[in-house]
Structure P
Amino acid sequence: MKVIATVAELRATLKAERQEGKSIGLVPTMGYLHIGHMELVRCAKRATDVTVVSIFVNPTQFAPNEDLSSYPRDMDGDLAKLNAEGVDYVFTPEVAEIYRQGAHTIVDNPVLSRILVGKIRPGHFRGVTTIVTKLFNIVQPDHAFFGEKDYQQLTIIRRMVADLDMPIEITGVATVRDEDGVACSSRNAMLTATDRKAAVVLSRALAKAEAMVAQGQRSVPAIRNAVRAVLDTEKRGTIESVDLRDARTLDPVSGKFRQPVVILLTVQFGKVRLIDQRVVG
């Protein structure tokens, strides 16, 4: 495994791989890697010849009042995990390498980036689409892998790739969960022990919705109310949003749905915002 910190070296290295006819897979991350990230890596290794993992805590997707400085980091641990998985290259740039002085260009989806989590975190997805575009331009992957837990992010990236004619196949990888059902997330490390225990309420609420749909329930209000009722049983969590959206487009759904929908939850525990999702129907 080779660790590379500059755009120029990574481009030169991957150009040589590409000239040998090898396909390239990219797993973009912000580090503090967990078993969910490792599943992305394994998918990349199965699908492509060369696996590149980026580790970059992207400042442009954090608002001034958010947790950039306290976001968990463990570069040594991350590199050890990636080496054990047989990753070929790890891209670890500094902020100044990615955002050079005087750069002002951004990439934004003015529709999908301003709903749901984007409404709660203005500017967040503009930062995501900008950094992902930069990584795509630097790495030029054939294939890129993202977790379905960040469902809105995955939908926005798929839309961006289609809209901008990027020749990249985007694969969403199913959410990996701990034994108690909590979705794996780097932010889980920021929870207190009590809040970590309480966070299981998200997966319980989604399981309730899934069971209702399996029994034939298709009413959006009924499912939303049932999900909220489960979430309300855990007083440590502050519900920020419970949304049911078209699973493909994220368009609003109402009444009774016939197409698959995604249930999207956003719940705050202390200063830590957790998200989770489930596609049903």
Structure Q
Amino acid sequence: MSDLPPYTPPRVWVPNPSNGGRFAHINRATAGATHDHALPVGRHPLQLYSLGTPNGVKVTVMLEELLAAGHVGAEYDAWLIRIHQGEQFGSGFVAANPNSKIPALVDRSGAQPVRVFESGAILLYLAEKFGAFVPAAPAARAECLSWLFWQMGSAPFLGGGFGHFYAYAPTKIEYAIDRYAMEVKRQLDVLDQRLAQSAYLAGDDYSIADMAVWPWYGTLVKGQLYEAGEFLQVQDYTHVLRWTNEIARRPAVRRGRMVNRTSGQPASQLHERHDASDFDTRTQDKLLPQEPAP
């Protein structure tokens, strides 16, 4: 039984600036721009506006993987969007993503710019544009897309659910933390059972499904997300750990993790990326160290 008083909903929910903890100032009940601010545009076909959170890392990893595979049309500029400062509510960003969430991509390679928002949609758009990292055979493609959309549906329970109440909420609520912790453990078990059957989520080949899932669940089991690995007993998910370490060793993944990153060791951060040489001239010794084997 809880010692907390019973909760009575208000007649109308309205924003409360004193509630919400770290994210209170951006917890809005309305959509749209709060200020005029045009987005910068670089010289490459693809313009990415993002931040190095798990959702942002999905896309920078995909772009670096495309370039590593020889798709020169995937050259991109990555501009930093500081969500804690409300930059996602600028008029230019809202035009690129009316939902005001990172990442947002604008493809300027054609006669008219094409906006793409939601990380899963961006991964699929790029995979189809370049014919890479998504299977062509119907059954394999269905498996890949199933895991891609599994991530889109599952990660909110990890991030907005467990992550928020465990790591960010100003009040630790036992019921909320325990409820979401059990769901995260169930999700890890889903992944572990799948990865016991195949090298990657969609089968034998690395795909956008892995790029979508790894930034959330891979970093979680490596203790790099919410610092909750001990309590979730992540060492038990041996197949997830094998998969996590294998992906972490990919050079494109190591580069993608750096782009738009503003936390962690300074050597692991590349706030903006405008050319492949940025990794050499500005961060030659800044690649994250190789992940050890489990």
Structure R
Amino acid sequence: MAAAIRHDGTPAIAAACGAGLGEGPVWDHRIGAVLWVDIAAPSIWRLDVAAGEAHATELPERVGFVALTPDPDVVLAGLQSRLVLFDLIDRTIRDLAAVEPDLPGNRCNDAVVGPDGTLWFSTMDADEEAATGAFHAYDGRAVSTFADGFVVTNGPVLSPDGATLYTIDTTGKRIDARPVGDARAGAPRLGAPRLFLDLGDEEGLPDGVAVGDDGDLWIAMHGAGRILRVGPDGTRRGMVALPTPDVTKATFGGPDLDTLYIATAARARPHDRLAGHLFRTKTDATGLPAQVFAPAG
């Protein structure tokens, strides 16, 4: 088992939100806030770290992820059926693109914005049974698909230089890596996938992933109550233990980007009083500021 990394003790509760399916935390460095979603509610949460205040905003359908836009009060949200711009203050919605209209049982699940402005995101069967999940890219004009045939997907996530895209096959317990070309001139150019990490021998299932500025991957092991730290060469470098099993995803935040904010899920843990909360813990690593998605037009 990997040795524990340095941090300031057991992760503390950052927001006692009790999310049924907390997911996708994103640090907004411009306002010192963490955003994340409760897919089960469905709602978007935002924690003002300095004030210690967290608020949820309800949505009309399930939401898998949020991404930053130039306006801190407006997020790009991946809903059940579409990508939208959602105003957290007045709750107005502007549709951007339909997602898999021929698969009404699917929903958006996870995402990251690349340095070239591309939104990389995943979809999956909402019932977690059919192999209808896929990985897509959105450049502000159209959605394109680059991999499909998965039951539960997570990621994509990018290396710090944006040159490698990682995709997570959660039920297959594997992470693949693809080289990324410059997408500014058109559809994103991706190289062939290669197996980056086989997690078949690890407890739990690989869920969302955060990436440090050194290229390390911080993999939420759902069901195992831990974040597994893996180097860009695939070497297991450490872990962070959580006080509740169903860990879903972390993000680096705080003024120095050295605090992990970690989302968890309560839907399968009705008697666990810590399940579903957002946690935080200091690390000996640092992350990178989240990219801002600026839609075309």
Per distance in nm of label points 7 Å out along Cα→Cβ at positions 60 and 220, the highest-valued of structures P, Q, R: P
Of the structures P, Q, R, the one that 17.2, 52 was derived from, the read-out being Rg and Dmax of the Cα atoms in Å: R
Origin of the derived value 2.9 (distance in nm of label points 7 Å out along Cα→Cβ at positions 140 and 164; candidates P, Q, R): R
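Taken together, the values in this text are just the output of simple stated rules run on the coordinates, not laboratory data. Because the structure is predicted, anything quoted here is derived from the model rather than measured. Cβ atoms are built from the backbone, for glycine too; each structure is taken alone.
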